[in-house]
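Participant: Take a look at the structures listed below.
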Structure 1
Amino acid sequence: MKIKSEDIIIGDNFSANLDDDTLIIKFPRSLIISNAFFNGGMTYSSTLINHSLNGKKDCGGNPFEYIENILRNKSLPSETVTLMTAVLPQNFHYMSTQFSHIFLSMGLDNSSNPLDDFGFPGFGTINIIVILKNKFTSISLMDLYKSLVELKAYFMLTHSIKSSKSDLPATGTFTDVMALVSGKLDPEITYSGPATKISHDVSISLMKLMEEALDECK
């Protein structure tokens with residue numbers, strides 16, 4: 001479903017709301033894996049945001065200062081894991097699954113193939129946030145992260161999406177960001193590779209959510 005500005009999403013140990021141009025997700029301090037450039041990596045935090053640049057492709061040439069101002073203006077902690085996108089906030093999507101809660105913003109104007117030779121084109125594209133219900137180890141978070149990267153590439157290939165910079169098939173975009181947040185429920189998950197129920201549940205649900213958002217990218 002699309003997230004509206006008046007929506008407050010309450011899930012397993014988390015809450016989320018769309019505050020103007022920023023999706024704000026709060027939860028008890030948890031283990032997170034992300035390639036976000038601001039507080040990314042394998043880290044702990046209690047807040048994660050996806051900020052929309054409302055169609056713009058940059059943030060004034062100083063993204064760190066830009067994000068720090070956002071966090072300060074919204075009274076959010078400095079440890080907030082921060083994703084940014086050019087996708088409009090009215091095109092943010094959400095789905096609840098058996099094992100997770102998935103948030104997605106998707107644009108394909110910067111579609112790419114790993115063999116493309118092109119410099120940094122600006123923010124936008126496919127941002128994926130998965131709030132998991134069960135506790136995950138750092139290794140199992142990496143297992144699931146790998147599966148979802150493969151799923152994203154499979155989605156692009158099955159929909160015949162080409163790179164915006166070459167004639168190669170796209171496997172993602174130049175600026176994709178993904179964040180997975182460990183939950184609090186037992187049992188703790190120590191393996192979440194493609195053969196597991198959790199990986200299947202999150203992967204098939206993300207596929208459906210990306211298909212839901214695809215029409216906005218045409």
Structure 2
Amino acid sequence: MKKFSIAYFMAMVLKLITNCKNAEILSKLAKFGVTEATIEEGETLIAETQSSINDQEREHNEKLKAYDHYFTQKELCEDEHKIYSTFAKLVIGSDKELYGILGFNEPLSNRAYDRAAQMEKRYRASLNEPEFIAEMGTYNITEDIIKGYAANIDIQKKLRIDYDREKGQAENAMEFRNEKLEELQIYYKKLRTVAKVALRKEEQLLEELGIVIK
């Protein structure tokens with residue numbers, strides 16, 4: 001839809017199809033091959049198109065909702081990791097071996113999946129270092145707290161999967177909606193063209209169909 005909004009286009013098509021059912025108008029259109037079956041085909045098509053529009057809007061909203069849930073969890077996990085990293089590096093100090101064991105020798109990736117996996121790996125590795133855990137406890141970052149951080153990462157990963165699924169469904173719904181709109185646009189153009197020819201001397205009837213001849 002380049003010239004009109006989808007809602008406006010749908011209203012135009014509905015007006016055309018509905019008023020073409022007028023007996024006087026339909027009898028004139030019949031001379032050029034438009035029958036009741038043609039109009040019924042249009043009614044079916046506009047119903048299918050409206051359904052696809054509704055589905056696309058619903059899927060789009062589901063995608064936005066899934067993203068909000070994912071983003072909120074991601075922000076939580078990022079904040080928790082900043083706290084963890086700050087005190088972990090303080091505890092590690094100059095211990096290069098422990099620095100490597102806990103994965104701080106590798107910068108966090110910018111890729112969401114990889115970044116989350118790295119964070120979780122750091123948490124899991126630290127749980128195998130009792131002396132490190134004990135020192136972290138002095139800053140109130142206990143073993144249970146770190147396990148909670150890891151659990152939140154797991155939630156984040158699941159929410160990302162949910163978001164990716166909703167995104168895919170939204171894209172499919174958008175594609176199907178566009179296909180139906182294109183199909184309806186072709187139908188509308190054909191019916192409108194026939195009406196303009198059949199009613200070329202009936203300006204008032206054309207106006208009933210939403211066709212204004214300048």
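Values quoted throughout were computed directly from the atomic coordinates according to the rules given, and no laboratory measurement underlies them. Note that this is a predicted model, so its numbers are computed, not measured. Cβ atoms are built from the backbone, for glycine too; each structure is taken alone.
Participant: Can you tell which of 1, 2 yields 34 when relative contact order in percent (Cα under 8 Å, 6 or more apart) is derived from it?
Facilitator: 2
Participant: Starting from the value 31.0, 94: which structure in 1, 2 was Rg and Dmax of the Cα atoms in Å calculated from?
Facilitator: 2
Participant: Starting from the value 37, 31, 20: which structure in 1, 2 was Cα extents along the principal axes in Å, for residues 6-85 alone calculated from?
Facilitator: Source structure: 1.
Participant: Also: The value 0.90 for FRET efficiency 1/(1 + (r/R0)^6) of positions 46 and 166 (r between Cβ atoms, R0 = 41 Å, to 0.05) was derived from one model only; which of 1, 2 is it?
Facilitator: On the way: 1: 0.50; 2: 0.90.
This value belongs to structure 2.
Participant: Given structures 1, 2, which gives the highest value for distance in nm of label points 7 Å out along Cα→Cβ at positions 38 and 150?
Facilitator: Going through 1, 2 one by one, distance in nm of label points 7 Å out along Cα→Cβ at positions 38 and 150 is largest in 2.
Participant: I've got another one for you. Between structures 1, 2, where is FRET efficiency 1/(1 + (r/R0)^6) of positions 62 and 110 (r between Cβ atoms, R0 = 30 Å, to 0.05) highest?
Facilitator: 1
Participant: Can you rank 1, 2 by volume of the Cα convex hull per residue in Å³, for residues 102-173 alone and just name the one with the largest value?
Facilitator: Looking at the calculated values, the largest one is 1.
Participant: With helix-only ellipticity at 222 nm (-39500 (n - 2.57) for each DSSP H run of 4 or more, over all residues; to 500) coming out at -7500, pick the structure among 1, 2 it was computed from.
Facilitator: Only structure 1 yields this read-out.
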